[in-house]
Structure P
Amino acid sequence: MSDKNIAILGAGESGVGAALLAQARGYTVFVSDSGRIKAACKQELLTNSIPFEEGGHSEEKILTAALVVKSPGISDTAAIIRKVAAAGLEIISEIEFAFRHTNKPVIGITGSNGKTTTTLLIHHLLTTAGYRAALAGNVGSSLARHVLADVADVLVVELSSFQLDGIVRFRPRIAVLLNITPDHLDRYDNDFEKYARSKLRICKNMTAEDLLVYNLEDAELARRRNSLPGHPVVRELSLTKATAIRRVDGDLVFDQAGEKTVINKKYLPLPGAHNQLNMLAAITVALTYGIGTEVIIKALSSFANHPHRLEYITEIKGVAFYNDSKATNVEAVYYALGSFDQPIVWIAGGQDKGNDYTLIKGLVAEKVKAMVCLGLDNAKLIDTFKDTVPEIAETQHAGEAAAMAYNYASAADVVVLSPACASFDLFENYAQRGDMFKEAVLNLKKKVA
């Protein structure tokens, strides 16, 4: 067995990126995917003469590798992973593999909610200030692809718990830990503690030379503040506590390194308290990089969040419609519903991920006047909220969901698609769900007009 033999399991963006980097570093590469490989990924492997298979795993080829790189979508309980582990082979994530082949500083961002928005904000702040910043990980291209290109000054990486499960030496110079709330528990034996430990792994290798931006507003993070792995310098932020990084009368205040910076609330581009926390975290990173207030304000004014994250669609006769399809867990829905003072018609549902919907019953009772369930099996949602929400309907079509919600709404109400569930029962992914909902709303507007 050569120590330069590498098997890569999964041939999506993560797996193909790892394969390209491994080939460039002199490894003998074999890529294996149990499903069908997307045409673009397959073509890239063919163009670069990288051996691959799809529709199953050739164990004799995989088990003779010295190193196995596992894509984040593959569970540790998958049969091939169990056999690799039993053979004593090292199994790592693409994030770990890429990190081993770069000396560029990494900014890592994780959390159950808000990590994509915060990652995009940090990247936008850095690039506006003139840094060559790569956008990688759970958003943008794979980290391995950016390491191979080697053109960035700094690597801004969104990290899921699945990616963090496969790290060994990975060490961000700056890490952002936003929150830990129940999500993906089906991958963690429905054990929240296992999931939380995965999130905390982001700082396991950090030292006193590194910075951890830490959200004390989150109850789980506040509880775990004194038992973190690693030894980073911690900068705490909060909306309500007297931390050095905080909100005061809607403005964002930063006391660090003996200097005070205030970003007036009129410059803040994103609605909701949860987004104020995201902006606190992102601006803290920018200030650490020496970016001045004027540049930060300029960057905030030109920032556009990704679609499907509390995205305003349009208004129909006084009813505002929002697409929050990315909200696939209870905490994300809590943030979304809490962003509005108007009565809400809430569209929820999809593939349940083991979420406890009772955690938001109080907020739903306060905010929601009607509910439309968009999913194949809505029994759990309906059972939870049947005594809380006056009107509940269900459908399996985005167009019907938009029409039902509009019929429940009055002028000055808001309709929010914030599903609390995965999308895979009716849609290819959360983006398709959001796009179909947006299209349905715009078509409805034409009909109503």
Structure Q
Amino acid sequence: MKYTLRTKLSFLFVILALVSVSLISILTNFFLEKQFKEYITKNLKKSTKEIVTSIGQQYSEGGQWNYRMLESIGVNALENGFIIRVRSLSGKTEWDANVHNNGMCQRIIEQMSHNMSKRYPEMKGGYKEETHPVYSNDKKVGTVDIGYYGPFFLNDNDLAFINTLNKLLIGVGIFSLLFALVLGGIIAKRISTPLTRVTNTAQMIAKGYFGDRITEKSNTKEICQLTCSINDLAHTLEMQEALRKRLTGDVAHELRTPLATLQSHMEAMMDGIWEPSPERLKSCHEEIIRINRMVGDLEKLARFEGENLVLNKSDFDVAELAQRIIHNFERDYIDKGVKLDFYGEEEMLYADRDKISQVIVNLLSNALKFTPAEESVELEVKSSGEWVEIGVKDSGAGISDEDLPHIFERFYRADKSRNRLTGGAGIGLTITKSIVDAHEGKIEVKSKLNEGSEFRVFIPKQVE
């Protein structure tokens, strides 16, 4: 049988309260019992000594006893559980509590026996009598027999004190139980509510609804981390879903145009409307090349984003590689009227030469694509501590703050128009980042609209 977290936490608080109060009650009773026994025993000896001293003060120098005071002392002692009998040196009984009130003496012993058997049923006690000498002015004048329930006894006041203490502990236990139940319910609710919300959001995500967010706040660090993680997951999945839909639309759009062109041309030639002239066949061939290029881009993306990307590392000069690539781009830059400048000296790097070449090609291609005529592009290679830094800076259209976080995503293009002049499949930067990540490097970008963009790639030297 499964229980909710709220029920378990509430039950746990109640158990902790019961265990804590029970331990406190047991330990309190144990130590208090020990101290109380010692206190009763010391008080018994003290009372006995006071009775003996008081009786000695009732003897006069003429050899006479103050019988009135003896009776007062005896009655007072009797009320406190002591049965006394005073004798002179000759053995004569001067005052005897049993003679004075034998019935009261019996009742007192019975009451003490009842109290002790009720409180300490395992203790085998009984009536006990002790004889003490009586002195007056340092002269022995007689003896006093003091009887009580031994080894010690509890009077009604003592027993009432212990019972009150136990009732107080029981009251504290009941209060603690109720308080723990209420407090546990409140805390359990504060803990379980965000978790329930997380569960509901996760279920919504599992069903494909990514727009739900957890707004409940919590001062528990782990719960905050959990809710933030779920919100981030929902946001990421929502973005991926939007990207997937955009990818489907992009691919459909890119394929629709050449396929529609091919279909119309082929149907016209099949129906005899057009003659299969070299010009028309060339047009169909160009559309086929476009389709083939898109399929190649998709294959390339799958290869570079694969988990088993193999790097064929070797030592090479990055500056020399960059200059070779510049020679290949030289005609394209001249045709568009964009100036390409290179800065850098020999920088040795242990990496995959072909893939680093692909990084530089992608960055230079993007820079050329978005840089207008009569502007410039700068390519720089330099050492930066343990890294080799490759920088490409252009003075083109730039990237908006809205698009900047997404430029490395698959098929994402800031140019929503899908213009053929600035279009492309939108995977160049995705491939670039995959290559950099495979080399355990990093890529940074700074850009402002209408001012240009600057990409910085950092590859660890790892010279061996």
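Bear in mind these aren't lab numbers, they're just calculated from the coordinates by the rules spelled out. Keep in mind it's a predicted model, so treat the numbers as computed, not measured. Cβ atoms are built from the backbone, for glycine too; each structure is taken alone.
For mean count of other Cβ atoms within 10 Å over residues 89-96, which of the structures P, Q scores highest?
Details: P: 22.1; Q: 13.1.
Sorting by mean count of other Cβ atoms within 10 Å over residues 89-96 in descending order puts P first.
Between structures P, Q, where is mean count of other Cβ atoms within 10 Å over residues 209-216 highest?
Ranking P, Q on mean count of other Cβ atoms within 10 Å over residues 209-216, first place is P.
Kirkwood radius over Cα pairs in Å was computed and gave 33.1; which structure, P, Q, did it come from? Don't skip to the answer; put the middle values down first.
Details: P: 23.1; Q: 33.1.
Considering all the candidates, the number was obtained from Q.
From which structure (P, Q) was helix-only ellipticity at 222 nm (-39500 (n - 2.57) for each DSSP H run of 4 or more, over all residues; to 500) calculated, if the value obtained is -10000?
P
Tell me which structure, out of P, Q, gives 14.8 once mean count of other Cβ atoms within 10 Å over residues 129-136 is calculated.
Q
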